[in-house]
1. Looking just at distance in nm of label points 7 Å out along Cα→Cβ at positions 156 and 268, which of the labels P, Q belongs to the structure with the highest value?
2. Of the structures labelled P, Q, which one yields 15 when relative contact order in percent (Cα under 8 Å, 6 or more apart) is computed from its coordinates?
3. Suppose you compute Rg/Rh (Cα atoms, Kirkwood Rh) for every structure in P, Q: which one lands on 0.94?
4. Once distance in nm of label points 7 Å out along Cα→Cβ at positions 260 and 276 is calculated for all of P, Q, which comes out largest?
Structure P
Amino acid sequence: MIIVQFSGGLGNQLGQYGLYSEYKARGFKTCADLSWYKKGQVDDGKIDMREIEIGLLGLKVDECPSIYEFYGKGAGIRRYIRRAFVGHTYLEEGYKFTPSLLDVNKGYVTGGSFIGDEYIPTCKDELRASISFKDTDSGYIKDMEEKITGTQSVSVHVRLGDYLNNNSLYGGICTPEYYRKAIETIKAKMPDATFFIFSNDVKAASQMLGIEGSVPVDGNTDDKSYLDMYLMSKCKHNIIANSTFSWWGAWLNDNKDKTVICPTTLLNGYDNGSVYCKEWIRVSS
């Protein structure tokens, strides 16, 4: 049996689900450890508290037996049980593609968001087809989607909020200079582009970017924030942040002629620019 630990927000969950699906597609019995959402989160102010959200995209997992869960009372005892009955614990190295994880046939897989096409060579098309966003028929979403599909739309994702509380890890990557260069790159290719601003602080993001004629997308908050990913995926082109959330918004964009602008790395202190698809255009800050 292989157990994949889920943690973090929706972007991370989708990466973890992708690797989970890859193991399934290869014929291995695979389960998900969701105990981080039940028992493991610590409200330290550095990251927003999370819920398991993949169900909002029509995805389901088989949960592992509670005796193998990582978090909660008796975690130390369960660690020895996992070693005895599940096997070795495998970690993603440096938040980037770790080839050895595709060789796992038994064990506990944790410590990463598992982002990138390289993690899903067998199940990529099936994964894309299986994702189906719920509640996209509200008036606001329909109106915004109509604007997006009717223009040369470009999503611009600016991650603020909790990212500002951990500047050493996230800061200095997607700076105003990064967005200036990204927007100039898009305008050079598409002078008629319309920019749609996505953020967990849309007002501040719009003020920072200062794009004339841009459209703030500000109707999706709290338990509806996943709909921002849906609308990003409907844009014809994407400028993403160093965020797994907008990574998936761009990846799910099925425009064959899309242009995706991404930063050169995902996190400070790690050489993990390889998480971005090869055809995406990298821009430094």
Structure Q
Amino acid sequence: MTEHGQWVSEKWENVVTRYRIKAYLYEEKSEFQHIQLVDTHEYGKMLLLDGIVQTTEKDEFFYHEMMVHVPMLSHSAPKQVLIIGGGDGGVLREVLHYPQVEKAVMVEIDANVVDFSKKYIPSINNGAFEDKRAELVFADGAEYVEKTNGTYDVIIVDSPDPIGPARVLFSNKFYFHLHRRLTPGGIMVRQTGSLQIQADEQKQAYNVLKNIFTHVAFYVYCVPTYIGGLFSSVFCSDNIDPKNIRSDEIQTKVNDMSLETTYYNPGIHIGSFHLPEFLKNRLK
């Protein structure tokens, strides 16, 4: 247990964010990264990898809902889904809300993250790992997409920032193989970092992806505990332009499957593709 008033910090080059914690619950150096789980006063249990906040009990739904429902509800009938990363199980949980999904393959490099997520933060995966449609593969995501023969309607890249073992998941080669793994009409999304603190991530991703996919569109949303608050993902497809999708079409799908969400709704879906001017200028 920690003493009352102790803090944990997430440190960037010019910014430090601090959270007051009740206790250190778990800490280890796995083969791939430094894993920490702390119990915070404001956000509940918080997972950090290499000192960077990955998810918390209180605000995880902002990120997981936007990473999943934007591509899933933009696709006509997603049956086969691939998740790269996502060891906490939040993305898998949201994907499995869709009854038409036949298989969701989750490729996570670090089995330790899944093991302790099951034990210490089960509310985030909410039993998703035990769903018969879920297939867990512990492997390097870049190697998996290069070697697998499987194809997928939706691919969600839920990776950490481009440091350590995740660096390869930002390469041109990785994006090329992701494109090959999509079915006709398929969609790929990946997180592209903080709009203010990680501006180079959006520029780098756009410069590569615009030469691989027909449609490349960023969308933005808030995640309170992600550095800078305002976060981004990129939507890629050869057949589906997300800017041509109407909110009433999405609402019909939401109603038909009785989808319950905490942050996401069709209006937010459409609005998230209306970018701030500074991001538009950054991508020119």
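Please treat every number below as a calculation from the coordinates, not as lab data. Note that the structure is a prediction, hence the values are computed from the model and not measured. Cβ atoms are built from the backbone, for glycine too; each structure is taken alone.
1. P
2. Clearly, the read-out refers to Q.
3. Considering all the candidates, the number was obtained from Q.
4. Biggest value here belongs to Q.
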